[in-house]
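Several structures are given next for inspection.
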Structure 1
Amino acid sequence: MFRRLQADAPSATIFFGDQAIPCQAGDSVAAALLAAGIERFRSTPVSGADRMPYCMIGNCFDCLVEIDGQADRQACLVPVVDGMRVRPQEGTGRFDTP
């Protein structure tokens, strides 16, 4: 669905769960995940419906993920950092933990 217009060599690697995602420095986390074919970023707290980025400019909050243990991060606004650990956010994130 999403692809790069210019295929440069990856300059960073992030991890989505246990999957290594090669990406470009300067990519947002959302752009890197979309380019890797990831289509589920989170689930909603009430219905559990799957969500993925919608606006890519920080207005909609559909791209919330957990980054390096911190929930409620907008993947479209966070630039990748080599070695970053990203997980899909389930429900309300930090409030759902037992």
Structure 2
Amino acid sequence: MLGSVRISKPAKTAMQSGRANTTRWLLEFDPAEAQEADPLMGWAGSHDTNRQLKLWFDTKEEAVAYAARESLAYRIEEPNERIVKPKSYADNFAFNRIR
């Protein structure tokens, strides 16, 4: 067994207004060892290169099939669905608006 992975659908970041990277599924390896500080520079690092690897898939089934094919223990984190409340600009000036 090589390691364990997490399969998730990332949420949009606070720095973007669109949802461009929220349609694909991401497979990330869990850290195999803790990070340690470099004695000279103080940078955090480790010898685990799988931590840097991110694989993108179009569907959840493709990500699960890849993890099963590579004998990786996986866990799936389902995304929270966005709730859209329909509003219009005219609602800001309605007489029955709660102030």
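General observations
- Parent structure of the calculated result 40, 24, 20, given that Cα extents along the principal axes in Å is the read-out and 1, 2 the choices: 1
- Set 1, 2, criterion distance in nm of label points 7 Å out along Cα→Cβ at positions 15 and 87: the highest-scoring structure is 2.
A short reminder: the numbers here are calculations on the coordinates, not readings from a lab. Just so you know, these numbers come straight off a predicted model, no measurement behind them. Cβ atoms are built from the backbone, for glycine too; each structure is taken alone.
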